[in-house]
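These are the structures, in C-alpha cells.
No value in this document is a laboratory result; all are computed from the given coordinates. All values reported here derive from a predicted model rather than from experimental measurement. Cβ atoms are built from the backbone, for glycine too; each structure is taken alone.
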Structure I
C-alpha cells in the first residue's frame, strides 16, 4: 500500500538502540529501511565457500551466525543482524551462481517447478552478548520462461548477484508465479523472524525503529 495525499511526514530519529546489518545486500538493507529502520552496514568478510553443513537449512543458519559474530563488537551496544539465503531445488543447494552458464542451467531446470528458499537469521545483542538464530523456509513457484526471456534476464547481470539466480524484487520478479510463505524472506530478510528472535533476547523491535512520523 502506498500512502498518498498531503505533504510527506516529518521524520525524527528515535531509535533507542543502534542496528547493524552484517551484510552488503542492498535488498536486505531496503527491506529494513522500508520498515522504518536505518541500520549501519558492515560487511562480515566471511568466506562462504569454506563453510560446510549437512543440509541447506543448517548451512544458512551457520553462515548467518558466522556473519553476525564476525561483525559484533562484544564491548559495544548495538544489535547485529546476520542473514544468509540459499535455494534448495531438487534436493540441491543453490547459492549465487559461479558463472552465467550455471545460472542459465539453473533457471532452465526450474521452469515450471518449485523450490524452497531458506533464509537463516542470527541476531546478537552486543550489550549482553546473547544471540538467537532461526531459519525461514518459503516455497517459490517458478513460471515457464522462454529462452529469449532468460537471455534478456541473464544479460542484466542480476542473476549473478542473488541466491538461486533469481529475486522477487528485481528483473526476475515477473518470472515467479508465486510464493508460499514469507515473501520478505525470499528477498533476503524476514522481519517477522527478526522480531521473534529479538523477543527471545528481551528486545522490542520497536526500540530499533529509526524514525517516527509527526
Structure II
C-alpha cells in the first residue's frame, strides 16, 4: 500500500496501534507508550544451514497482542508494523542489500483458507516494497504436521521432515534468499525450509522473523 493510500484510508478508518488499539498516525507502527515497552531482539541465534538470522523483537507480553492480531484473520496495523520492524532489523545486520528474493514460510492451503491469508506472506510483501526486493512464494507446505508448540525441539525437527518442497526451483536457484516468518522459537521450521531451499539451488539463505522467543537454556517449546 502506498503512502498516499495509507493516508487516505486513515481519514475513514483511523490507524490503530496493534498492541493497545489506540489511534495513531497514518504512517505510525505503534503508539509511543507501546513502542517504549517493546524489547528489541539482540540475542545470538543461528538456524541450521542458514547464513544469518535476524529478528526485530523479543517475543513477550509487550508484542504478543500484535502477533495475536496478525494471526487472528483481522491484521489491523500488525503486518505493517512488524514488517517495517523486520526491515530495520535486516538493515542493521547488513542483510537488506544482500538478497535477491524474499520467500515467506508457507502454510497448508487449508490453513490459508481458514485464516484468509498467510501472515508471513503479507509481511514479506510489505517488507519487499520497503527494501525493493521481489517476493516469491517459492516454498510450499504439502504435508499435515502436528502443532509445533506441543513438541520438544527434537520432536519439532522430526515433525517437519519432508513437509516442505520447492515446486519451481528456478525461483531460488543461484539466488540469495531471505526466508521470513512471524515468530521463531527453536528455528526448526526455518531450518527445514532452509534445507530444501539449498537442495533447490539457493546460493545463500538468510532467515528473519518479526519476533524471537527469549533464549532460554534447554528450551523445549
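Data overview
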read-out	value
Identity of the structure behind 8, 33, 32, 19, 7, 0 (criterion: P(r) over Cα pairs in 10 Å bins from 0, in percent, calculated), options I, II	I
Highest-scoring label, criterion being mean count of other Cβ atoms within 10 Å over residues 59-66, among I, II	I
Value 4.7, calculated as distance in nm of label points 7 Å out along Cα→Cβ at positions 131 and 147, assigned to which of I, II	I
Entry that produces -10500 once helix-only ellipticity at 222 nm (-39500 (n - 2.57) for each DSSP H run of 4 or more, over all residues; to 500) is calculated, selected from I, II	II
Identity of the structure behind 2.4 (criterion: distance in nm of label points 7 Å out along Cα→Cβ at positions 51 and 83, calculated), options I, II	II
